[in-house]
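A.B. asks: Listed below are the structures to be examined.
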Structure I
Amino acid sequence: MGLIPFCGLGFGTRPGVVMTPRPASERLVRAAVGLVGDRPARVVDVGTGSGALAVAIAARAPRARVWATDSSPAAVELACANVRRHGLLHRVVVLEGDLLDPVPGPVDLVVANLPYLPLAERFLHQDVADEPPEAVFAPDDGLEPYRRLLEAAEERLAPDGAVVLQFRRSVLHAGRERLGVLRARLEHEAILAREAA
C-alpha cells in the first residue's frame, strides 16, 4: 500500500485494485464544500474508492456527516483504513452497496466520480490503464452509472439538496429541481466526446 497526497492529506492506496485519487478530483471537493459551507449536512460520496473525497470533505466541512459507499469490498476496506488514518470515524461512515442504497434517510448532497468512459474505448485511455477497469469504464456509452445515480437522487435528495459530479475532468452540479438539466448535459457531453474520439 502506497501513500499519496490529496487535498493536503495523505491517503493509502492500492494501485490496480482501487482507483487512485487524482488531483483533478480536488475540484470536486472544493465544489462540495462550497455548497455545504459551515451548516450541518448529510453528504454521500458515491463510489468512494479510497475514501479520499469523503475524508477531504469531512475535514473541510466540520458540521457535515459523510457517508461513503462503494460496491467493491476492496474499496470499502481501503476507505475504512483512510477514515481511521484521519481520525474521522465519528463523522464518516463507509458502507458497501450500490449507489445510495446503503444510506438511511434523505441526503443534502450527493458527490460522485463514477465510471463514465465507454468500455469499448478502453484501449484509447492509456492514462488509466493501471486502474481497475470497473472503476473507470462502463458498458455501452458509459453513462449508465450516472443515469442510475440521478434517478436515485430524485427520490433521496432533501428538498434543497444537490448533486455534484465529476465528468470528463469537469465538475457539474445541480439542485434537486434541475437534475433533468444535469442529465441532459451529461448526455450532450457524452455525444461530443464520442464525436471527438
Structure II
Amino acid sequence: MYEYIIGTVEYISPQYIVLENQGVGYQIYTPNPYLFHQDGSKQKVYVYHHVREDAHLLYGFKNREEKEFFLKLINVSGIGPKGAMAILASGEVAQIALAIEQENETFLTKFPGVGKKTARQIILDLKGKLQEFLDDADGKEEPKGQETVSPELEEALLALRALGYSDKEIQKILPSLINETMKTDQYIKLALKLLTVS
C-alpha cells in the first residue's frame, strides 16, 4: 500500500519512531529506531503496512534493501513481522543473506527467537533466492572478518548509516578505515572525507 513516507521524526522510543507528515504522526516500528534523527530534518522511511484482525501496524526501514529483505523473512513459515524485525535489528542484510546461502545455522541461531528448527526453515525457504542482497555485499566475505572492526569503528559505521550512506558506499571505504586506530569522531571525519572523494 505504502512505499515510503517522508517527514520529520517527532519521537523516538526503543521500539518505534513517530514520523510526522502533513500534520499526521505515523507510529512506525523499526529494527533500529536510534538510526533516525529527531532534529527537524526531512527523512524518508520505507514502510510496510501489516494488517491483522486486531491491528494495523506500520514497519519502517532506512532503505529499500532492508524492506525487501524483511518481506523475504516474513514469507518464511514461522516468522512474523516481530521476528523479522528482531533479526534485522541484530545483523546486517548482507551478512544474514550470506549465512543463509552457506547454510550457517550457528550464525542464524544467534538471533532472538531463532532456534535450530527456525534456522533450518529460513535456509529451506530462502536459499538461492537472495542473490540481490549478496551482490549488494560487494564481495564482502563476512560474517567472519567483522571481528577486526574495533568498537570505535563500529560506532562510526553506525553513524554513517544513520547519515543515510548505504552499506555499498561504506564497504568501498572500509579497507581504508580498518587499518587505522582512531577515536569514533576521527573515523567519522576520515570516512566523510573519503566518501566525498569516491
Structure III
Amino acid sequence: MFYMLTCGCADEQTIADAAASCDDLFPKKQNYLHMGFVLTGILFPEKSPQQIEYDDALLTFKTNTLGPMMMLKHFSPFLPRKSTRLSESSGLPKSAVWATMSARVGSITDNGLGGWYSYRSSKAAVNQMTKTFDNYLRTAAGDNAMAISLHPGTVKTGLSKEFWSNVKEEKLFSPEFSAEKLIDVVCSRGKEDRGKCWDWKGEEIPP
C-alpha cells in the first residue's frame, strides 16, 4: 500500500499536518519509523561577501536547516524507543536511521576554497543538528535509533546544473546512482558511526 503526503519544508504547519496524518495511518503504539530521509536543498553560490543577499540567505537556512529541524520535531516521535522491539528485515539497517542531506562543503575542516557562504553555513548547521539530535536519541532510543547526515556527491539535478561543466563526467552522478549509494551507506552504519556525516562512498566527512 502506498501513501503520499505533501508538506513544505518552509511551512511548519504543513509538516505538523503531515505528521498528524501519519499518526492516523500508522499509530505510534503499533508502528515505528525505520528509515527517515530529509533531502532538502537550495543553493545561491555567493563568491564574495558582497554577493550575499539577505532574502536568499534566509531562504537557504529555511530550506536547508530549519526545514529538516521541523521535520525531526514532528516526525522523530515515530522513531523507536528503548523499549521498542525492532523487527528484522532484509534491506533495512539493524537500527532505525534518521538521515539528513548535508554536503561536503558543510565541513569546516574541509573548507579550503571559501565562497558559498549561506549554503556552507546552512549545511554546517545541519551537521551540528544531526549530532545534537543523535545525542538525544542515545538517551531516548539507545541503540534502536541513530541520526546521521549524508553527502550525495555532485548529482545531476537542478541544484548543481550551473556547475556540471566543472565536474568530471565520472564524478557527475545520476540521481538513481546517488540514491542507491546512499541507501547502501545508511544500511551499513553501525552504532560507532552515529552522529556523523558520511559521503556516498561510506567515508566520513570531518566536521
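A.B. asks: Check the numbers for mean count of other Cβ atoms within 10 Å over residues 50-57 across I, II, III and tell me which is largest.
C.D. replies: For this comparison of mean count of other Cβ atoms within 10 Å over residues 50-57, the top structure is I.
A.B. asks: Now for a separate question. Hey, relative contact order in percent (Cα under 8 Å, 6 or more apart) derived from one of I, II, III reads 22; which structure?
C.D. replies: Structure III accounts for this read-out.
FYI, it's all coordinate maths here, none of it is from the lab. Predicted model, so just to flag it, every value in this text is computed and none were measured. Cβ atoms are built from the backbone, for glycine too; each structure is taken alone.
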